[in-house]
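Next up: some structures, all given as structure tokens.
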Structure P
Amino acid sequence: MGKWVFFVLGCLVAVTVCAQDAQVEGARKKIQANDFAGAKTDLTKLIDANPRNKLALNLRGQARMGLEDFYGAIGDFNFALELDSTFAEAWNNRGEAKIALGDDESAINDFTKAIKFNAKLVLAYTNRGLAKYDIEDLQGAYQDFSKALDLGPADADKYFNRGVVKAELGEFISAIDDYTKAIELDKTDAGLYNYRGVAYYNTGNLDQAVADYDQAIKLDPKDPLKYENRALAKNAKENFKGALEDFNKAIELDATQAETYNLRGVARFNLEDHDGAIADYTKAIELDETNPVYYDNRALCKTEKEDYAGAVEDYSSSIELYPTDPETYYQRGLVKLSMNNKYDACLDFKKAEELGSTEVKAIIKKNCK
């Protein structure tokens, strides 16, 4: 009789375990379908019935991350790791939650633990690379992204991540290789073409940069940054009209960016539309009155229009914001010289020399005796 009781109890335990496994898989599928609330509810019932179910705790942590409850998620991952300190997936997931909270240093430690317990956990290398990138450890990020690619399988994101780091390190030709491999794997991602365009721009291959921006805009015609990037490449090709058209489109899509007005002002200046350039620089200053470059650019336009008093005023505003730039003193001195105010001009020239300008020496020798 006792043997039969034991057998029946054993069957009941097996059925219960199987039922729990099915519920865990059901919750996993809900997470994959972005039904995070439903998954959390199901997993909470499972955990209430068995608080030592590490798989359920790990999955509920993921569900909580989907709900942006990162502190709650970390709590679940902590419990899972208390039950099994070698649980690589939980270490990785806790690291992801810490990245979301801006704690990159601690996240790196978690990803390192995940790799210790599962040296082939590709996602942990990728995540650690992202965290290292955030703290500007570019070499470390490069190594982790490379390891993720070595482990495979190759995908566009892995090549893109490494390409971004290579570009940050100034290795633009190698970055182009990675972006190209990413594009071969995913020809529908506008961002890949945009980033490769930036890399081509930095190598001086302006035609290819424009071609990539063309494709990026074709795939995503609502992003102002892509038009701005193409405008910069056209400007570098001295296609100022084409650049102006792209800056116009960028501003049409987003009229809140001071830098875009400033750059359009440069294009208008190159087209000798000084009034239009001044209007753009003025708008840039309205949006961001703390950038000395905008005052310098407007001063240059005013000088071209022989509005010397206005130019001096703008250079003075620039100097208030950035009093250690020798070029601004030099330019203001030139304007004052045009106003026949040689005494004040020489004060500016000498200040420029004091701050390290070498080009000002000849003009001091000629005018400031």
Structure Q
Amino acid sequence: MATAKFKETSPYVKPKPSPPEEDYLYNKYLEDIALKTDSRNDPILKLALFGVGRAGTIHLMSIISNARVELLYIVDDVESNWQNMRKYWHLKNVTFLNGEQSDKVFKDPNVDAIVVASPTYTHEDIVIKALKAKKAVFCEKPIAENRSDTVKCYEMAEKIGKPLFCAFNRRFDPSYSEVRDRVRRGEVGHVHMIKTVSRDSPLPTIEYLKLSGGIFHDCLVHDIDMITWVLGEYPDKISALVDANIPEIKAIGDFDTVAVTLHFPSGTIGMIDLSRNSTYGYDQRLEVFGPRGVVQAENEQPNSVRRQYDLQGSVTAPIWYSFASRFMNGYRREFDHFVDVVHGKAKSLVRSKEILAVSKIATACEESARTGKIMDLNWAKGELPDVQ
């Protein structure tokens, strides 16, 4: 045999290979099978969840699947769902309350932390009451409906000494965080261009959009945060072009199609391609280009099956349908990080100055879109976070 000379010694006598760092699921499995943890002596974190809608259901799934926490309360005004929710999720020891009964949560000394996933306009009130009651807070964005109120919430959290964590789950997505790590290691050199594509699927209901806070603060903030988080830099100039191609969205004074260009002091250019309606799935991409090369996070698919029949060509699975599936890993890793933050084992990877800076940029984008002007962004001393 011509290849016999290439025979090697038995793999059993060779050093055992290590799994690649990228296989985070297998590495977590190795920790679990070895019972390797530094959290075995941590007390169980006791929680209350406000809101079990679009985002709240995702957080409920994270809570139930996490052995480090216990859910004590659910606060939700759709009382007709309570019985089915209790049965479906096996929540026999969970107390259900409506919003008017929620003071019971704040007064209960057994509650360590509160997860806020209720409608946007309720966030600030819940956050303030939770902090006054000395509870840690995990809050869906935005924390409040304007910058000054958001600042007050963070100032209160700092004064009381409890974490106020704003949920930017894409930072915890394995693909997006891998792009950031490679960019920060200098693999593409100085970034010349960074782009995001975020096209929503399915089209949100008009009822949701009316209460969402608008496309800039509901959707665009994720892309702004991703770009500034990857770069560790904030823009000095932005412009936005928008339109409402869907009549119902135009009727509520919002937009469904947004293009944003950002200029950074170092010379980097950023571009955001945003849509409310992608009929082929949840299109989420990130690309960073520089003189040494390009790093990309492409769309992901539920499976890797490829099929081909007759002369129809090769067909694969569609991309993930929506945010709940595409960013499921990110949501769970984000929540586990929050538990570490509450226990003092980690510093929050989402800092207050970052949230405030993203909100300021989103507001400038909206002003640019509505006035047609290129907006200059001026940053006061100490306004921006230190680079991490």
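Readers should treat all values here as calculations from the given coordinates under stated rules, not as data from a laboratory. These numbers come from a predicted model, not from an experiment. Cβ atoms are built from the backbone, for glycine too; each structure is taken alone.
Looking across P, Q, the calculation of semi-axes √(5λ) of the Cα gyration tensor in Å that yields 61, 23, 20 traces back to P.
One of P, Q was used to calculate relative contact order in percent (Cα under 8 Å, 6 or more apart), giving 16; which?
Clearly, the read-out refers to Q.
Once distance in nm of label points 7 Å out along Cα→Cβ at positions 65 and 81 is computed for every structure in P, Q, the highest value turns out to be that of Q.
From which structure (P, Q) was distance in nm of label points 7 Å out along Cα→Cβ at positions 49 and 129 calculated, if the value obtained is 1.9? Only structure Q yields this read-out. With mean count of other Cβ atoms within 10 Å over residues 113-120 coming out at 23.2, pick the structure among P, Q it was computed from. Clearly, the read-out refers to Q.
Which structure, out of P, Q, was mean count of other Cβ atoms within 10 Å over residues 297-304 calculated from, if the result is 13.1?
Of the structures listed, the value fits Q.
Of the structures labelled P, Q, one was used to calculate helix-only ellipticity at 222 nm (-39500 (n - 2.57) for each DSSP H run of 4 or more, over all residues; to 500), giving -10000. Name it. Don't jump to the answer; show the numbers that get you there.
On the way: P: -26000; Q: -10000.
Label of the originating structure: Q.
Each of P, Q could give distance in nm of label points 7 Å out along Cα→Cβ at positions 33 and 273, but the derived value 5.4 comes from P.
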